[in-house]
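Just below sit the structures, each encoded as structure tokens.
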Structure 1
């Protein structure tokens, strides 16, 4: 293709400005990875200007002000440009964004109003910049209203008539529930006589899935799982009608940020060539956590949001199943109060367990760099970064065989052990997790085999360049169709 592809990239969050979950990692890394390709598509990232961003010392350059139609009265959108580490961010402010106490307030209607306003304003911004996008790339339910609005108006709007849309799904069950009234207030009607179930015809993510020119999700396996009753969020029958337009592209990892050879959070840096130095991090981590200094005992770790989706509730009983073996464990995370209470109970019952119920990014890095085994017992996992980081840092993943975990971990028990990078189990149960743990701890006793697992994992290429190349192919397919 002769000219640079223009991509209007919309997200509710993007590092380093705002990061709540994996979406922030993707939106923070993918635009730069795309621009760094030889084809260098022109990717413009647009974010809401949340109150917490205003509180920073970020220098904001005003761009344009305009009104977004609303049932009660038109709402003023004010737009700005910021440059961070050489990257341009477009930021949108307005009453629904300024009034929101958090990125995700927990009030579905309020969030629906905020993100619908943002989605429509982002489209309008490109007009004021006189910058016609070839691709609208939206992410999850928060920016799906832009996809839906584009589908309703581009036949009558010369500016957008050639713009194609791509919707990336990071977590299908988050549909934008209870936001139909917000869409209607901004003039976005329910779908009628569509392949969607009746209950979904007024919700943002289903409407985006209905009208996007192409859909992708963040791993090939999750793209397959979305078509099944277990993982389809009651949209599996509809999604099967769009199967030809659905693909899975594995998320990448920022290989510069997550590098044990240079990570300043690690007491001792190491690489696959100097793996023997890693043991010092383990000893220092044991000392920091108040655990007995026994480098020969396997140190298990879980770094996770305390959430049932993440399978955190399976861990206490699984650890009790292996109480006859020698091991230590550290749990880092915060979230559901019941799951936090369960972790405290485990901490009390087992002197070799430490539960740190907070968010501590530096400690997380030290745990990756010093633990032997990272537990990821997710009930479903669209992609996941924990297993990639674990492998990068020589911390062998033990995970449920689902979604991106399936795509990134080569199971020790499937095929050739000398090609494996971790351990997978099938059933989302404490028993299956406990059995897999027992097997993994048996392998741990064979240091040659265990170091083979570590080295193979550390050599895996999870860079964003590979993922960006797949997205570029998808953009070209869209424009060629």
Structure 2
């Protein structure tokens, strides 16, 4: 929010000492009795200086809520009583909660960026290192995350990549939790970073945007792949990255693939991300999936003070059927426990098959575009590189069109996403390929038989 320069419409006599009771009366009149009783009344004046005041809040939640929603208007009203006040600082009530140096929030006035950051970027205390279950597939990523916190080695930047539901965000959150007691830590998703960038341009606050994101000691950004194709945002991220590195800040990022394979990301950003330590998280093996399920089951039982008697057979079934996505596996466990609670009985494997039939079916048919491309290229005995190249000879164009056609059938990717997987081709090329193969599938026996065999190979590859 822009710094408040205009004088309020209500005029009050300037006082050398702020009359807080009169301020509260005006705040109640401005915000209304409900907001006042719920939030404003809980704030008290702790200290008064010539150019700023310190207000005390009973809890961090109350402080953040008031800061994000009412601080600007409150500053406006306070200035009407004492014009020399330029900012508000918030702290926590020491009698009710122990504070640290990160508990103080200063409002100059509050910017839109700070407002949004306070509302959307909070660490999840449950996603810490202690409850991260690690094994062969994620051991390296877990160790690297711990070393960053210990500052034992210079892993800067640290990039953790892997598929959906593999625990990347958990590790990033754990790093933030570990380091926030000693450093100014900023944890934000790429999507929120983009939102703030666009918002700052619209409100003419780019200077504040730059200052806000470049002052962190530890900068953590999740799902960096989402800035792909957005040139202006990549430009700003590049300069933010450089500025943080120059001041010695630690950078941690996550993505769904390695830097070299990030779609429509500038080469210089890929180079920066590759310049530190790049580690991947592999899908968990069977033993690790069992460990994760048991740990989650224990956590649920402790949280709800309720005993669930799931058999080893059921746990083995879950770990066997949902192998590629930890989040989906935990969701399946939650569903089984919910049905068990509602039915007041223990679910067996046969019941689990019925309860989870949609999840299991989806999991079995999760086929990637890369897999389809490899199988099609192998079937037609051409190299994958040639099939994805710009060459238009029929011996390459037809397999390429079939691969696009099958990608549309077997994946949930959009046409532009499919096109990008085929050497950044336009979505109209994909549309043409799908139409062409649909026609040939009806009129050309050779093409139809080839597609039938390729589909069989794809399903057998699962």
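Of note:
- Of the structures 1, 2, the one that -11000 was derived from, the read-out being helix-only ellipticity at 222 nm (-39500 (n - 2.57) for each DSSP H run of 4 or more, over all residues; to 500): 1
- Parent structure of the calculated result 4.9, given that distance in nm of label points 7 Å out along Cα→Cβ at positions 80 and 168 is the read-out and 1, 2 the choices: 2
- Per Cα Rg over 2.2 N^0.38 Å, for residues 72-135 alone, the highest-valued of structures 1, 2: 2
- Parent structure of the calculated result 17.8, given that mean count of other Cβ atoms within 10 Å over residues 192-199 is the read-out and 1, 2 the choices: 2
- Per FRET efficiency 1/(1 + (r/R0)^6) of positions 24 and 384 (r between Cβ atoms, R0 = 30 Å, to 0.05), the highest-valued of structures 1, 2: 1
- Computed over structures 1, 2, FRET efficiency 1/(1 + (r/R0)^6) of positions 48 and 224 (r between Cβ atoms, R0 = 35 Å, to 0.05) reaches its largest value in 1.
- Entry that produces 92, 57, 47 once Cα extents along the principal axes in Å is calculated, selected from 1, 2: 2
Bear in mind these aren't lab numbers, they're just calculated from the coordinates by the rules spelled out. Fair warning: this is a prediction, and the values are worked out from it, not measured in the lab. Cβ atoms are built from the backbone, for glycine too; each structure is taken alone.
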